[in-house]
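**Student:** Following are the structures in question.
No value in this document is a laboratory result; all are computed from the given coordinates. Note that the structure is predicted; figures quoted are calculated from it, not measured. Cβ atoms are built from the backbone, for glycine too; each structure is taken alone.
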Structure I
Amino acid sequence: MAYYIYGKNTVLERLSNNTDIEEIYVQEGLKDRRILDALKDKEYKIVSKKKLDTLSNSIYHQGLVAKVKTYDYVSLDEVLKIAETKKYPTIVMLDGIEDVHNIGAIMRTMDALDMYAMIVPTHNSAPLTSAVAKVSTGAIEYVKVANVTNLTNTINKLKEKGYWIVGAEASGTIGYDEVDYKTKICLIVGSESKGISRLVLKQCDYVVSIPLLGHVNSLNVSNATAVMLYQILRNRTK
């Protein structure tokens, strides 16, 4: 099965990784030097903007679309292997996040912080689509995702490997900056509507909250994840 990815950063990252691309489509009249230089040794088709709109199902393709194979999930063991190349391994677990834009934004933050291990459940989670790829601005090429059937069983396996489980939840009784993150960490974030599921929340070693001083009672989950990941980094580099 193949599908279409779009946008300058997304497609060029795919090209730079030498990942299989079946076809490349460029908008007629495009003068973007970065794109044209990257494609100078590649075969591509010049098509109309309308054609690109149709292929990408979006008007935000920036004149560049590629037909690629689907993004593959990896095993839990592979995610652990990736995480543990770092001094302080970090895994991000998504519990029930179905918005592709949030997943893409979280991937973008993870790449910015040199963190590349993610776990999602088989059910109640958005798939890795072209929309995720576009929002991630190419980070999807680097962040590896394990798709697991049962989050609670997976958490037990992580604990056996020495991971401390930190849930970020509005109801958390510990400040997000009160935890020492200089160890193996699995950060769990839940959907904006339901938060972290009850059984998963019970398995957390810490349930932390981010202070909100204004009128709204929650952050977008991708924003909250970014705050948490930067705090983890800050704590580790003090």
Structure II
Amino acid sequence: MHNHVDLMVISPHADDSEFGAAGTVASWTRNGKTAVYVICTDGDKGTTDRNMDPILFIEKRKKEQEKAAALLGVCAVVFLGYPDQGLEDNDDFRKKIVSVIRKFRPHTIMTTDPYRKYLWHRDHRITGQVVMDACYPYARDHLSYPDLLEQGLEPHKVRDLLFWGAEDINYRVDISETFEQKIAALYCHESQMKEMKHFNPEEWCRQNARKMAAKEPFELAEGFHRIVLPG
């Protein structure tokens, strides 16, 4: 059903992709491209409410992400369910990412930049690194995780990688027409918006998008570091 999607967005936590790439995702789906989300952690530590039931909170975040994804035209959301702040650059996580890549066979993958300096959430760094390694060479080579072949998960070559949160921007996407859609998707994450008492997400996103588009012929942009993978 979902084989050979155009775009896969691999996010450490629910809401990361809305901050980093939702305008681009909306632009792609508006133009008939197919997109899937992969959410790596359950986001269970994303609250300051000490009375919050962790199980209920995880389910709430799932529903928020599904609502945001639907608003953006994303056709499927996969939750890997690793604990928040618990991602590791290890064989288990890498194999899970290889599995979803081989299942959906995306042309392009978006994820967090692993090389951002200094202040960066550890889950973000590790996600970017593991996704990059999963794309090249693990998802490509049949002798990497040969047991996946027994599950019908054949090797796949990802063509493009787009990293959000990068300091070395070399690719910008016009989101002037999808910015409001991006913000609407971001505000689907009600649990996280409640945590941002001294931060205006919409204004931050608008200022950042204007900055990204400063030298472009459009008003608002999302910026990425793009890597075209070898064939």
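**Student:** Using the calculated result 1.00 for FRET efficiency 1/(1 + (r/R0)^6) of positions 137 and 153 (r between Cβ atoms, R0 = 35 Å, to 0.05), pick out the matching structure from I, II.
**Tutor:** Details: I: 0.60; II: 1.00.
Of the structures listed, the value fits II.
**Student:** A follow-up question, please. When relative contact order in percent (Cα under 8 Å, 6 or more apart) is compared over structures I, II, which one is greatest? Intermediate results must be reported in sequence, preceding the final value.
**Tutor:** Numbers: I: 20; II: 26.
When relative contact order in percent (Cα under 8 Å, 6 or more apart) is calculated for I, II, structure II comes out on top.
**Student:** Hey, Kirkwood radius over Cα pairs in Å derived from one of I, II reads 17.9; which structure?
**Tutor:** II
**Student:** Once mean count of other Cβ atoms within 10 Å over residues 121-128 is calculated for all of I, II, which comes out largest?
**Tutor:** When mean count of other Cβ atoms within 10 Å over residues 121-128 is computed for each of I, II, structure II gives the biggest number.
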